Structure 1
């Protein structure tokens with residue numbers, strides 16, 4: 001069962017209630033919650049939440065580990081084989097559509113690329129910034145340039161890595177052949193009115209700041225070049241620490257970029273017609289829907 005939705009929409013509370021009602025664990029497909037060093041800025045489930053619903057892939061890796069969506073797909077498929085021995089249903093939740101799709105549909109086969117290519121691109125990004133990556137992608141793969149999140153350096157670097165490493169555009173490998181899976185995925189997406197969602201995002205960011213987000217980012221600053229830290233909630237503070245703007249502007253950007261991130265998440269989900277949409281307050285309707293789907 002998939003519970004997807006944008007940041008701050010209310011996935012955690014619903015999943016905890018579902019986990020208790022169904023007596024089943026939760027797999028996080030949030031690609032930022034894997035990393036144990038990133039706590040405040042990733043809105044991880046609380047210790048209380050973790051006790052009420054056992055979670056996998058939260059604090060499972062270090063930012064120093066090389067961990068990506070392909071490794072996640074492999075690890076989750078192995079885990080599901082074990083969990084389905086004792087559970088009829090397992091919950092997977094997150095806002096990372098790519099990671100969810102990797103498990104439900106599989107990934108396109110990609111060639112192995114020399115690690116030196118990624119090292120070079122990461123160095124280029126650190127020294128010259130995002131716009132250089134965007135310009136290079138527009139040149140070597142205009143098709144993917146039109147569809148990728150241009151503010152996500154990890155996606156840009158991955159596309160350039162494959163394009164440079166093979167001499168073929170990254171988009172040419174994206175054939176989207178679905179992999180047959182030994183399970184049926186019940187796919188639920190959560191929504192809120194835009195203003196309501198944006199207010200929740202702003203309030204969550206204020207709460208993160210009061211909890212010590214700036215201090216957490218400061219402790220991670222020496223590792224800011226790592227892929228895990230190329231994300232909303234940390235990049236803005238790193239730039240503030242580099243003197244690009246003041247704290248007030250950093251907070252404005254943290255909120256703005258979080259809202260933009262949520263918008264991109266919604267755009268991704270709306271493209272997938274296999275999701276059934278609910279407001280998080282409709283818990284009984286969601287429970288009834290799940291029961292009907294499990295009876296099929």
Structure 2
């Protein structure tokens with residue numbers, strides 16, 4: 001998904017990881033009343049669960065994006081959110097975001113090395129179907145956001161964006177194998193602090209993943225994602241697409257703490273007006289995501 005402003009510095013996640021490891025021990029992470037909590041089993045793909053009313057969860061998410069067609073490109077997009085399920089069917093999660101960039105010699109991008117506060121967002125989730133009462137779980141995810149850093153260039157901007165997603169999951173083998181499919185649409189409007197015209201963009205994403213529980217609280221799996229980028233807020237001008245494949249890991253650190261990690265590598269893509277079997281202008285060669293959560 002296009003994330004115009006949910007971005008940040010890796011130090012925030014590193015500090016949070018240290019806190020969790022200090023309190024973590026062996027044992028399964030807390031689950032939903034109907035069984036496995038699927039939300040973060042899959043990496044970039046997400047499950048339909050939203051947590052238990054009355055429980056709070058502090059979550060750190062850091063995405064590393066590495067590699068363009070030339071030069072050096074490393075970006076770290078981080079967010080810290082407080083997740084608050086208000087009912088069995090609705091959850092809200094306000095959060096803040098940070099950004100870190102190391103760019104040098106990339107065609108079309110100014111050299112830049114910076115780490116800074118980036119913006120804020122509010123995630124709202126509406127659970128439409130529960131897995132224990134329907135053939136599959138289904139949740140609508142909506143994330144409006146405000147930002148100060150452009151995700152593609154690292155430059156200071158004023159941005160407004162939203163993400164919309166349908167999250168579907170099912171236990172294919174109860175207690176052992178879980179699958180998920182996500183359909184996503186994102187849009188953003190970005191204006192540089194230096195002035196000039198406002199740039200608008202949008203994207204579509206389809207993602208699917210499987211996770212296998214090899215022992216209580218430890219899941220290994222794989223994920224496939226297809227993303228299309230457009231100019232304009234309503235998918236007007238096709239800019240490029242990319243296919244990512246990679247492994248996923250989820251592990252419970254204690255009864256209340258958990259960690260998930262995924263690494264997606266672009267295996268196919270195309271950019272408008274360029275040759276080659278990858279799109280390394282609109283997208284990145286590698287995308288990695290680390291999530292850490294603690295409930296209380």
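Each reported figure results from applying straightforward, stated rules to the coordinates on display, with no laboratory input. These figures come from a predicted structure and were not determined experimentally. Cβ atoms are built from the backbone, for glycine too; each structure is taken alone.
Once mean count of other Cβ atoms within 10 Å over residues 108-115 is calculated for all of 1, 2, which comes out largest? Before the final figure, lay out the partial values.
Numbers: 1: 11.1; 2: 13.9.
The maximum falls on structure 2.
One of 1, 2 was used to calculate distance in nm of label points 7 Å out along Cα→Cβ at positions 156 and 260, giving 1.1; which? Don't jump to the answer; show the numbers that get you there.
Values: 1: 1.1; 2: 3.5.
This figure was derived from 1.
Given 18.6 as the derived value for mean count of other Cβ atoms within 10 Å over residues 52-59, which of the supplied structures 1, 2 does it correspond to? Kindly include the intermediate steps, with their values, before the conclusion.
Values: 1: 18.6; 2: 15.8.
Going label by label, the one that fits is 1.
State the single structure among 1, 2 that was used to calculate relative contact order in percent (Cα under 8 Å, 6 or more apart), giving 26. Please list the in-between numbers first.
Working: 1: 26; 2: 20.
Derived from 1, not from the others.
Comparing distance in nm of label points 7 Å out along Cα→Cβ at positions 36 and 140 across structures 1, 2, which is largest? Write down the numbers at each step before the final one.
Values: 1: 3.5; 2: 2.7.
Going through 1, 2 one by one, distance in nm of label points 7 Å out along Cα→Cβ at positions 36 and 140 peaks for structure 1.
Looking at structures 1, 2, which one was distance in nm of label points 7 Å out along Cα→Cβ at positions 68 and 276 calculated from, given that it came out as 3.6? Can you show the working numbers first?
Values: 1: 3.6; 2: 1.1.
So the calculation was done on 1.
Computing mean projected area of the Cα convex hull in nm² gives 14.4 for which of 1, 2? Before the final figure, lay out each step's value.
Values: 1: 15.4; 2: 14.4.
Attributed to the structure labelled 2.
Could you tell me which structure in 1, 2 was used to calculate helix-only ellipticity at 222 nm (-39500 (n - 2.57) for each DSSP H run of 4 or more, over all residues; to 500) as -1500?
On the way: 1: -16000; 2: -1500.
It must be structure 2, since only it matches.
With mean count of other Cβ atoms within 10 Å over residues 60-67 coming out at 21.1, pick the structure among 1, 2 it was computed from. Don't jump to the answer; show the numbers that get you there.
Values: 1: 15.1; 2: 21.1.
It traces back to 2.
Hey, distance in nm of label points 7 Å out along Cα→Cβ at positions 132 and 236 derived from one of 1, 2 reads 4.8; which structure? Intermediate values should be presented prior to the final figure.
On the way: 1: 2.6; 2: 4.8.
Answer by label: 2.
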